[in-house]
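In the part that follows, the structures are each spelled out as structure tokens.
FYI, it's all coordinate maths here, none of it is from the lab. Everything numeric here is computed off the predicted structure, so don't read it as measured data.
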Structure P
């Protein structure tokens, strides 16, 4: 799900550039983006159980990558996620609008004919090069409107912004970069660049919370965390890229 998370959000952070610069150079010959490459993504939520996915790269057009995967879950788990994200008590029209927005972001298709075996197919589009990553999630797949996630030469304090069609202004800021191998993934320790995403203005400002991306120049996206607006609830995805060995 590295790609899922290339997923779910693939970021680009540019150093010494304007915050609205959407350029991304570098080689598109990136190992983990070969068509057929698989990534394993999972999360464990205390008191709720595990959920995982193995997204696969289905397309690579000069660095523009499409990753597709499936999540299998149950109505019980979805209801627990509803509570975790704080959406359970929202008015139905707002809740429906948020669900439809998420479906558009990930081109999701949902088979809920069996509530104990719900299948959610998703698709993520991003550009990945040796220089960094950007995604088309907030633009709902529009490749003319990329959002930088990370540039591997980024400096702490670099910021990138994106305004979606609903008027939400998303801000991604580089808040940390390792000087030593300090991020644990499986049996390895690697260096990472940490990018935090928030909404500074718009309808989602008080609902979005914070998303934190962990990226590495060799493996791309290796982790994603979500934190509620009041910091009381968290969700963490661990991503194992195909070239981790």
Structure Q
């Protein structure tokens, strides 16, 4: 199962200046060699380009089914994707050995606004970064082999997953922007995880071959301080690109 797989890594100026963007086969090739050749599912938390751009190509390569909000599914279909399934909060899907529960979520704000929020501006197919509008942000809980994993790509304070979710084995929570860092302690207290992986904190505009670098707006040391000062539950983990880690 893949979640928000993104290998093309569109450059900062292409995104900032809203130039045409496209999935790059050479960079997908580089990332794909680290994956299993087949997959049962790709989960997408929202429809921004850094979550959806490479999904149609990866659906073709892996034979997976896409599970995402209606906007993400519409955009993926416009790019030729098949096996695209729209889901909404409250849905439950049985996928291979996993049970996947869909929860509502919110996207962080950048300079006071959610980036690319207007669904009416979406093109068919999308051409520029702004065509990949946010759509309907989702979170997922993946259950299997007696373990429970919570996944989101960020959020805002005072907007926690509903229905109430507690005691997960691994919480993968986005911390790219100040909103999601400000809700970090709040969501960790609710989820009560054994392990916490703060995600979406890298420089998403740099090629993966460059190696891991923090994004300019992220602040991992601050999260560690909050975790220690507020005696939050769970052990924080940190992973470099393609480094495996086993939930035990």
Structure R
């Protein structure tokens, strides 16, 4: 199986400031942060709920060639006070937010008949309502400036059916609908909101959380017969955050073949 070639930066975000949620660790969030730096952003703030991993992620970004000003802040997107503090800090330390990438999400594997209200509520609160909270706070800063871009992280499970994923799929389908509706409102103020919809993107945390053979079986169903690399998803985020997608808003871009 041919492995994808890593794409070098082309200055797509030159001079921009970027805020990314859930950017610690080895998943799509950190990949997006790294790609943002490689695409020439002027300053970046990353957030997460894991203090140690957040610090490590910030250090890795600072070590990249030509690294911009890198800031980090703890944030739990289920807490409105945290969200407000994060956005205020980003506005102050970055000199305004040009791009917001809403990556925070939470899943799990649980049949509906065994699922508690608390398990359902938590996944919806982090994944869907957290995206709304961040978008709402960012828009209040972007609207007076009449510019800004927001990129949300959805999932093909917003389209596909998969056992044990009803809470996560419902949340991601909600992110898709929220993206479309909020984009129409934001367009009146010159602001764009789009989303990516990845299928399976392989990283170490996912490997530990999945059952034996489960990831391999899912990856085999994909058009290329493999899982995506996290940076392949981040590449599409960079396109949506850049001027190359300047006439796109309210779109959900599949980073997969969309096969059911």
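The table for this structure:
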read-out: With helix-only ellipticity at 222 nm (-39500 (n - 2.57) for each DSSP H run of 4 or more, over all residues; to 500) derived as -13000, matching label from P, Q, R; value: R
read-out: Given 24 for relative contact order in percent (Cα under 8 Å, 6 or more apart), calculated: source structure among P, Q, R; value: P
